[in-house]
Structure 1
Amino acid sequence: MVNELKSEPYCTSFFQSYQDFDNKCDFIFSVGGDGTFLQSVLNIRNFDIPVIGVNSGRLGFLADISEDQVHNALTNIFNHNYTLLERSMLQVDFSGKENLGFNFALNEMTVLKTDTSSMINVYAYLDKELLNNYWADGLIIATPTGSTAYSLSVGGPILTPRLREFCNYSACPA
């Protein structure tokens, strides 16, 4: 296959987190399923490097290159015959709490109660403007990418990835 592609692909390294990631790569190949793809995005953070999802399982929305399509996909990639699809991400900030080390989500963000209280009060802001106040057991905010995951399982719509919209659902709204 190397002779057919007239290119010598190489692996600079394997990485386990963003701290040991070589950000001089042209592409990242994520081999696995959608969970592996999401973990790859989490590990590369905001290095602005395209992730190519090669599916080694049965079903993949993000890891959508199947085993029988790999040769054709690599040929197109090395011939610069591809289109980049940009995806919306959520940035999550916690008021009055310490933020996580990386507060972005490609799929969805879920807020759940952590104790035995019956309900939680969640104030959701969009660009510093109050979007809504939720009084519920939990809240899911999904990107179009995440609309096929937890959001769909609770009755949410499937959004096309090119939309700049989000969907949200509260559990047991008051």
Structure 2
Amino acid sequence: MKNQKGFSLIELLIVVVIIGIIAAIAIPNLLASRRSANEAFAITTMRQLVNGQNTYASTYGGGNFAGVSGGQHSLNALAQVNIMDERFLATYTSGEQWVSGYRFSTGAHAATPTRPANFGGYAEPTQTTGVTATGSRKFVVVTDGVIHGGPIAGALNITNVASVYGVSNPSPLQ
């Protein structure tokens, strides 16, 4: 019995402990990377919304932005004419769309004799706490094209006063 080959119980336990330590170090970084990727997607979507709305207004909308007819979701309307990603073709009953861990809400107002056409967009994470958190910031953009970002619990919001979209407590991204 002196020539038995294999690992002892102590050696196996040491390996399991080492794997546990490595996992404890790696998993939080992996979750932070996922949140960061979701936020980058939300910012990119806000940029694409601005560019897409300007393209739509000059090619399809006759000066008006996508989403003015019947309160249609702007991202959905832009996806229907292949300006935005097809993931935005789905419309939810709440008027919001959920993609890559963020909830997007957009809209537009048609031009009138007293005000120009305008649009606004809002993105916030679908989960904000725990290991399933999808982001830690919300984002707002309006017709001027400046993307504003702030903490979830912060005062940054989109406003809709007299059919003109605006930003409360603006904080442009640097």
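Of the structures labelled 1, 2, one was used to calculate distance in nm of label points 7 Å out along Cα→Cβ at positions 17 and 161, giving 2.8. Name it. Going label by label, the one that fits is 1. If FRET efficiency 1/(1 + (r/R0)^6) of positions 113 and 129 (r between Cβ atoms, R0 = 41 Å, to 0.05) is computed to be 0.95, which of 1, 2 is the source? The structure behind it is 1. In this comparison of 1, 2, the computed figure 16.5 for mean count of other Cβ atoms within 10 Å over residues 25-32 is attributed to 1. Comparison across structures 1, 2 (criterion: volume of the Cα convex hull per residue in Å³, for residues 81-120 alone) gives the highest value for 1.
For which of the structures 1, 2 does the calculation of helix-only ellipticity at 222 nm (-39500 (n - 2.57) for each DSSP H run of 4 or more, over all residues; to 500) return -4000? Derived from the structure labelled 1. Given -0.44, -0.58, -0.71, -1.07 as the derived value for log10 I(q)/I(0) by the Debye sum over Cα atoms at q = 0.17, 0.20, 0.23, 0.33 Å⁻¹, for residues 33-72 alone, which of the supplied structures 1, 2 does it correspond to? Computing log10 I(q)/I(0) by the Debye sum over Cα atoms at q = 0.17, 0.20, 0.23, 0.33 Å⁻¹, for residues 33-72 alone on every structure in 1, 2 gives -0.44, -0.58, -0.71, -1.07 only for 1.
Any read-out appearing in this document is the output of simple, stated calculations on the displayed coordinates, not a laboratory observation. Keep in mind that what you see is a predicted model, and the values were worked out from it rather than measured. Cβ atoms are built from the backbone, for glycine too; each structure is taken alone.
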